[in-house]
Structure 1
Amino acid sequence: MSSIDQSKQFIPLNIAVLTVSDTRSLDDDKSGATLADRLTAAGHRLAAREIVTDDVEAIRAIIRKWVADPGVDAIITTGGTGFTGRDVTPEAIEPLFEKRMDGFSIAFHLLSHAKIGTSTIQSRATAGVTGATYIFCLPGSPGACKDGWDGILAPQLDYRTRPCNFVEIMPRLDEHLRRPKAKGATV
């Protein structure tokens, strides 16, 4: 079980939130708002927040823009992970992954199964790393965003989490040193 090492200093990350939806606006985007509220409450910075339609090229354009931005450490998407004809988030983003994070999907489904049972199989939650930027794709419901953030992302995006976390390995994601070494990270 993981724990927080209180002797270490929290390192805030710059996290962008992308809602993939044909029907939402910033005014009624509960899932994007849930993620933005939770990540800022945890001490991170909201680097950007946008809504894009369920269109492969439109999704990829925003993801590529944020990956190229040295001020974005992680991207969380919400929406478009189901099975309907318009659900294309995994198709848009997975080809961009340099490294796929299979354990994220497994962990998400374990958490989700405990809350919604077998309905969890209707999600294609996925994650990976591209250009030294973490990308996490969550379903489009506020409940799924809460589960994904609270149960997986909040601890893994906290440098103080032991025995290991995503923040401490960030300096090693990019062999070309696109971003400066994380303050206090061990490499």
Structure 2
Amino acid sequence: MQGVEGKRVAALVGDGFEEIELSEPRRALEDAGAIVTIVGIDERARQRIRGKRGLDDGASVRAEELIGDCTAEDFDALLIPGGTSPDRIRTDREVQRLIREFDTLKKPMFSIGHGAQVLISSQIARGRQVTGVHSIADDIRNAGGLYRDQPTVTDSNWVSARGSEDLMQFNRAMLEKLATATPAQIGS
């Protein structure tokens, strides 16, 4: 897709990520020419980050980068798949730092399902329109966010989706947002 070719996207995942919420957006991004990098939170993530498929075990991935070594300037966008991963990583200070950097620079951030929990814990949801899995609607509202029960919601640099049932609309909105984003400066 024009405007996406060569752009770098960090996929922020921890144990319990919902497999399809990483694999499908990743496939869509890579098919459009983007470079997706799996970012984990600790050294153990270089060996294995366990995915899940609903309540069952899913495919695992390995971190290619660790969050402590990354800045928002290294990437053009950030993907936060759902599952139980967001709840496990949301209190990590380095995760919060990176999320706030992305938001300050107005770089695209894509969250699916429970992914919005990371935005909430990073203290940036106030006044923002966002969607996510229905069970976190109160969390979004309590953080000052404006919960929208829609397949996808775009608010400035954010694109969010309720969950895997909305991946087709989410992938389209994600690619459109990424296509208009200013590319990261390599080596900056």
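Quick notes on this structure:
- Parent structure of the calculated result 3.5, given that distance in nm of label points 7 Å out along Cα→Cβ at positions 70 and 102 is the read-out and 1, 2 the choices: 1
- For mean count of other Cβ atoms within 10 Å over residues 22-29 computed as 20.5, the structure of 1, 2 it came from: 2
- Read-out Rg and Dmax of the Cα atoms in Å, computed value 14.6, 41, structure in 1, 2: 2
- Identity of the structure behind 2.0 (criterion: distance in nm of label points 7 Å out along Cα→Cβ at positions 46 and 150, calculated), options 1, 2: 1
- When distance in nm of label points 7 Å out along Cα→Cβ at positions 30 and 54 is computed for each of 1, 2, the largest belongs to: 2
- Structures 1, 2 were shown, and relative contact order in percent (Cα under 8 Å, 6 or more apart) at 25 was computed from 1.
- Between structures 1, 2, the greatest calculated value of distance in nm of label points 7 Å out along Cα→Cβ at positions 14 and 78 is seen in 1.
Every number in this text was worked out from the coordinates using simple rules, so none of it is lab data. The model shown is predicted, which means the values in this text are computed figures rather than measured ones. Cβ atoms are built from the backbone, for glycine too; each structure is taken alone.
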